[in-house]
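In what follows, structures are represented as structure tokens.
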Structure 1
Amino acid sequence: MTDPLIRWRARAGDAVLLDGFHALKHALRFGAEIPVAVATDRRAALALAEDLAGDVRDALDALLTEVPAEAYASLVPRPHPTGVAALAVRPSREANLRRLAHRPRTAPVVVLDNPRNLGNAGAVIRLAAGFGATGVVTTGTLDPWHPTVVRGGAGLHFATAVERLDVGELPPGPLYALDPEGDDIRGVRLPDDAVLAFGSERSGLSAELRARAGHLLSLPMRPQVSSYNLATSVAMTLYHWSAGGALMPS
């Protein structure tokens, strides 16, 4: 068998880093192609799988190669407490665009308009995967497949379509944008094919996206509280969609 460090370095330039046991576990569950996976303690990693993820234990047994701790540390920017890391093949842009554009769509697409915080983006992808959203789209310069975003998303990028697009490339569907000046979301039923847009943590919605929105919605908020965390806003909105919509007369 080829040395795992050689295989890693051969693939590192074009692959997605799965940092930690849980990221690898989720990627396997949702069909990611894993060319190489390493652990500082193979037996401990497989025991963790026995306890927490029996469904992928055999796959991990076939994939994991034990490497010295110093070799592992040279492969990752910040060693994970589980001592596990892997590389995965990133889904093609074409495959993601097909998933995002497919109609009829049975779950919303989440749009993060020019997000700035890598950790927040990862948390949103994790939320979207949990709710079964069709995908997460970012606009602007942030790479939604950055290793820090993948770490924050716990490998759940492979459970949904994650892509960076321009505002003019957003998938079809009625566009609802979250804005403090919008209508109270509790009076609105969100359709399954909605495109749900959230502004950046600091500056809110861009003028371009606001102009394209068919509906502006606001989340209930106590006076003198300035804002919610981005992931919290996404969670509240997806929960409202999943619960079936309007909670008060529109």
Structure 2
Amino acid sequence: MKGTILTRKVFDREIFIYLPVGYDISDKRYPIVYVQDGDKFKGYLTKIIEDIEIGISNELLEEHILVGITPIDRISEYTPWFSKALNERFNDFGGQADNYLKFLLEDLQPYIENEFRVSVNKEYRKIMGYSLGALVSLYSVYKNDNYSKIASICASQWYENWIKFVDKEDLVNDNFKLILIAGRKEGYKKTTIHKDAPKFSEKSYKIFKKRIGEKNIKMIWDEYDHHENVLNRYKIALEFLLSKI
């Protein structure tokens, strides 16, 4: 890794910031990617960042600042409305995504833009996540007009009433590019609604393609389960977000 990773505690939660090569000697402002589950993503990033930096040096990708946000209560923060747990061993889904997205927009974003040289236009602001972190990233387009690119990796689109919601509700952000990454074997060992995860991903792709146009959406399938092929999925997502197209 040639860039730098900083760790800070802000607003009672841990975040990490990846600063591109040469940040300290440059006066340019950088595009930014906000990443859910920052604690987990940080470990994956260290394993794929060399490939990303090679893509940047070859001018295939553009330098970005990456901000990983560690959740405090992910099954509450990343879910759009209350829903009962699928298994009695687990807590119910708290449905606090509205508050979380407001935190990103009104608290964390101003902090980052004040502390680091970040481009402040929507064109240069992006968001991504995995599983429930992907769900809340997708949910953002129904709540604000803040992000120009979204990467959704194995989003939990089996969530109760989610498909009905994305099909019927008005988009607040109707000008963005989206990549959906999903595994055809997601949930294949499950007996809960997770077993239908690929069907929900396909339904979501068709809905978003109709709503934002085929040229603005990409669907990437692989032959793995939900927790497999994670590094490659993150790499594909980052390459999409950091691409100059």
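Given a value of 11.9, 40 for Rg and Dmax of the Cα atoms in Å, for residues 117-180 alone, calculated from one of 1, 2, which structure does it belong to? Only structure 2 yields this read-out.
Once mean count of other Cβ atoms within 10 Å over residues 21-28 is calculated for all of 1, 2, which comes out largest? Before the final figure, lay out the partial values.
Numbers: 1: 25.1; 2: 10.5.
Once mean count of other Cβ atoms within 10 Å over residues 21-28 is worked out for each structure, 1 has the highest.
Taking distance in nm of label points 7 Å out along Cα→Cβ at positions 45 and 133 as the criterion, the highest value among 1, 2 goes to 1.
For the read-out Cα Rg over 2.2 N^0.38 Å, a value of 0.97 was computed from one structure; give its label from 1, 2. Only one of 1, 2 returns 0.97 for Cα Rg over 2.2 N^0.38 Å, namely 2.
Quick check on the output: 16.4 is mean count of other Cβ atoms within 10 Å over residues 29-36, derived from one of 1, 2. Which one produced it? It would help to have the intermediate numbers written out before the result.
Working: 1: 16.4; 2: 22.6.
Answer for the origin of the read-out: 1.
Assuming 14.1 is mean count of other Cβ atoms within 10 Å over residues 109-116 as calculated from a single structure, say which of 1, 2 it is. Answer by label: 2.
Readers should treat all values here as calculations from the given coordinates under stated rules, not as data from a laboratory. These figures come from a predicted structure and were not determined experimentally. Cβ atoms are built from the backbone, for glycine too; each structure is taken alone.
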